[in-house]
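Down below are the structures I want you to see.
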Structure I
Amino acid sequence: MKKIAVLALLFTLCAGAPQGFSKATSWEVDEAHAYIYFTIDHIFSKVRGHFEDFSAEIYFDPDNLAESSFFFEIEVDSINTYLGKRDRHLRSEDFFDEDEYPTITFQSNQVTAAGNSVYNVDGVLTIKGKAYDFTLPLTLAGVTDHPMVKGARVAGFNGEVTLDRLEYGVGSGKYYEMGVVGKDVELLVTLEVLSK
C-alpha cells in the first residue's frame, strides 16, 4: 500500500511540473551560442573583448528557485580583445596574473525573481583570489523545444552588469589615475542552454 501511495505522489508531482522546466533539470551551455563579453573605457574610446573559454553548471526552475543555481568558471588565458600585444599584457602580473590565478569563478548562493522575466543571481565572484558578493541579473529570454536537436529543450539568458576591476586587483590603478584605462567594466553575458 505504501508503494502505491509513493508512486501516486510521484505521478502527481511530475504532472504538476512547470511547462518547459523539470525539477532539478541540469542545463548545458551551447558553446556555439554562449558568450561573455566585456567593455572598458580607454581615454575617449571603448575597448571590447570576450573570454573564449568558460564552463558553466546551471540548474534552473522558475517555480523552484530554491533549488536553482549557477556556477561559472572562466579561463583567464582565453581573453581576446582582438590585439595580441594587449591580450598578453592583460594576462600578465600587471592585470590578471594568469600564472598565479588562471581562472575566474562565480558561484551563486541564491536566485530570486525580480519581475518581467528577470532573475537576480546572487553569489560570490572570485578574481585573483579576491572574493566578493556579486549579483548577476539574468533575463530569461524564453524556453522551447530545440528546432534542430531532437528531444532537447533550449532556454536563453541575457544579462548586463558593471564591476569595478580595481576592487579585484585587476590593475594597480596607475592607468586609471593617468586617465588612460577606466576602472568600471561592463559585462554582457548571453547564453543558450540545452536540457541534458
Structure II
Amino acid sequence: EEPFIKATILMPERYMGVVMSLCMEKRGENTNYHYPMPGRIEFTCELPLAEVIYDFYDKLKSVTQGYGSFDYELIDYRPSDLVKLDILVNGEQVDALSQLCHRQRARERGLKACESLKEEIPRQMFKIAIQAAIGGTIIARTNISALRKDVTAKCYGGDISRKRKLLEKQKAGKKRMKTVGNVEIPQRAFLSVLKSDQ
C-alpha cells in the first residue's frame, strides 16, 4: 500500500493541458476542475504521495511558468505494485541506495541511478560494474572502465611476444585486483543518486 493525496492546483486556464499531462505522468487519477473566477482554473486530482515528494512542485512551477499554486491533503492508502530497487556496485549491494518505487518506473529510476553513480565514482585500476536490480533480476547496468597504464611503453621495436606477455600480466593483475578491491563511494555520489530520482 502507498499513501495517496488529493492535490488542488490553482492556475491560469491556458496551462490546463500541460498540468493535466503532468498529473497523468505522475499516476494521477479522478481529475476534476472548476472555474473559481474568470481566467483561473482550480484543478483537483488524486496522486500517490511518492510521486509528489520527488519533483512535482518544481515541474509544476516550470510548466506553469510560476503561476501555478499547489496544495494537498492526505486521503488514504491504496494497494500498489511497489518493488524494492537495489543498487549493486561491483557485485555488492549498497543498502543506502536501495529505494521503493513503482514497478512501471523501476527501470527508468535504476538507469538514472546507475548513470549518476558512474559520473561520481572515481575510476579505479579495475573495471567497476554498477547495476540496478529488483530481487535477483538486473534491470539496468553501466560500467566504469579501468585506468590503464601503458606497460608496453618500455618495449621498443620488434618482439611482439614480449608485449603480449606484459599485457597478459597486466590483465591477470587487474583480475586479481578486482577480486580483492573495494570501491570507495564518495558522499557526493549518494547525493547525486537522490537528485537523479527527481
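A short reminder: the numbers here are calculations on the coordinates, not readings from a lab. Here the structure is a predicted model, which means the values were calculated and not measured. Cβ atoms are built from the backbone, for glycine too; each structure is taken alone.
Summary table below
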| item | result |
| --- | --- |
| Comparison of I, II - label where relative contact order in percent (Cα under 8 Å, 6 or more apart) is highest | I |
| For helix-only ellipticity at 222 nm (-39500 (n - 2.57) for each DSSP H run of 4 or more, over all residues; to 500) computed as -12000, the structure of I, II it came from | II |
| Source structure (of I, II) for P(r) over Cα pairs in 10 Å bins from 0, in percent, computed value 8, 26, 22, 18, 12, 7, 5, 2, 0 | II |
| Answer label among I, II for the case where FRET efficiency 1/(1 + (r/R0)^6) of positions 42 and 58 (r between Cβ atoms, R0 = 25 Å, to 0.05), calculated from the coordinates, equals 0.75 | II |
| Ranking I, II by FRET efficiency 1/(1 + (r/R0)^6) of positions 90 and 162 (r between Cβ atoms, R0 = 30 Å, to 0.05), the structure that comes out highest | I |
| Identity of the structure behind 17.1 (criterion: mean count of other Cβ atoms within 10 Å over residues 66-73, calculated), options I, II | I |
| Identity of the structure behind 0.55 (criterion: FRET efficiency 1/(1 + (r/R0)^6) of positions 26 and 82 (r between Cβ atoms, R0 = 35 Å, to 0.05), calculated), options I, II | I |
